[in-house]
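So, here's a batch of structures to check.
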Structure P
Amino acid sequence: MDKDIPFEKLALFGCAVITGVGAVVNTARIKLGSTVAVVGLGGVGLSALIGAVSAGASRVVAVDINENKLKQAKKLGATDVFNSKNADVVKKILEATGGGLDYVFETAGAVTAMEVAYGITKRGGTTVTTGLPHPEHHFSFPYVTLTAEERTLKGSYLGSCVPERDIPHFIDLFKNGRLPVDRLVSDFITLEEINEGFDKLAKGDSSRIIIKFE
């Protein structure tokens with residue numbers, strides 16, 4: 001690892017960054033100028049968002065149920081934000097984007113989020129999920145759309161990453177200012193505060209929390 005980067009920043013390049021950014025650049029391999037949406041703005045979702053911005057997406061739509069996360073997404077480069085608590089969120093996004101997005105990433109691991117993600121993917125588009133839902137949860141969709149609309153539905157485990165290959169590359173992007181992972185950090189806590197940290201994550205009050213060992 002690069003000795004010039006503090007440990008608390010290097011730590012960010014674990015699960016969430018390689019999963020979110022990797023889903024964009026490895027699994028989907030989005031094209032320059034593509035339109036992108038991210039459904040679910042936790043650590044993985046926000047990482048996917050900055051990954052899409054870094055990869056040259058022309059439009060990045062952020063979708064979540066938490067208004068604070070939507071505000072953060074705007075600061076990180078989202079061009080449009082939508083609260084998925086609204087029952088007609090799919091209709092609103094389709095209208096705003098002229099029929100949906102080229103690539104849509106579902107990062108919440110929830111069936112409801114996946115339904116929104118698939119619903120806002122355009123004809124010929126690709127829906128990618130990084131979520132790990134309960135094994136008994138099932139997602140259904142109109143079967144005919146895979147053929148009639150030439151859709152692609154993909155899963156992405158840890159962003160299809162090879163850590164030895166991808167993490168140094170992501171760190172170089174960070175050093176060049178193209179992948180601002182440090183802007184995802186919302187809290188620094190001690191090990192003794194770890195339970196409070198989990199509570200914040202569960203409530204959606206934080207994005208990335210760093211535990212500092214003094």
Structure Q
Amino acid sequence: MKNTPLFLLLLIFFLTIESQAQNLFNGKDLSGWYMDVPELDKDSTLRKPFLVREGMLVSLGTPLGHLITEKEFENYLLEVEYRFPGEPGNCGVLVHASSHRFLYDMFPKSIEVQMMHENAGDFWVIGEDIQVLDMEARRGPKDNWGVTEGKGRRILNLTDGSEKPLREWNHMVIECKGNEVKVWVNGDMVNHGYGATASHGKIAIQAEGAEVEFRKLDLTKL
């Protein structure tokens with residue numbers, strides 16, 4: 001392959017990665033996932049906030065909660081294709097998730113990769129922590145940093161201009177390797193964290209107020 005053109009080498013690489021990917025969502029049901037929705041503990045007649053519709057995984061947004069993988073993962077590349085089909089709002093992918101309802105009796109211990117409209121790629125630390133370059137500029141005063149209620153848990157992304165217009169599909173890639181987490185949105189690197197306090201765990205999708213459709217959730221081991 002010494003004289004193979006670069007574009008062909010890249011094509012071969014991405015086809016190889018694609019062939020090794022496992023679908024976390026099968027397009028038919030929620031096999032491999034379970035829900036943690038506090039309000040359902042109080043009233044089991046409430047609608048469930050996660051369902052499959054027309055081959056897509058849908059987070060209805062309410063009641064608030066999480067859809068969590070049954071398995072734990074480490075050293076992987078996660079590809080997510082998502083959109084807000086109606087009103088803009090909030091959602092997120094949580095990596096390295098562990099203890100349930102760690103924060104506000106709702107959020108599992110984890111590192112959240114934000115998907116909120118016009119804020120995709122922010123980190124929110126939940127019990128775990130991570131570092132980035134220019135920490136004070138992107139997280140606020142150092143004496144307020146923390147991973148629990150009332151602390152500076154948000155770490156701003158590198159750009160808010162990478163998302164597609166509302167109702168169009170976005171492509172997010174999350175690379176978790178060792179203690180690093182890298183995030184791309186539509187081809188732009190929007191965050192790079194290192195020194196994470198966790199390197200493995202479950203993956204979770206949020207129901208956090210807005211309806212979000214997912215048509216791809218593929219994981220490739222690194």
Per mean count of other Cβ atoms within 10 Å over residues 40-47, the highest-valued of structures P, Q: P
Winner on mean count of other Cβ atoms within 10 Å over residues 48-55 once structures P, Q are ranked, highest first: P
Which entry (P, Q) yields the derived value 22 for relative contact order in percent (Cα under 8 Å, 6 or more apart): P
Label whose coordinates, when helix-only ellipticity at 222 nm (-39500 (n - 2.57) for each DSSP H run of 4 or more, over all residues; to 500) is calculated, return -3000 (choices P, Q): Q
Highest-scoring label, criterion being mean count of other Cβ atoms within 10 Å over residues 104-111, among P, Q: P
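We did not get these values from a lab; they are worked out from the coordinates using the rules stated. From a predicted model like this one, the values you see are computed outputs, not experimental measurements. Cβ atoms are built from the backbone, for glycine too; each structure is taken alone.
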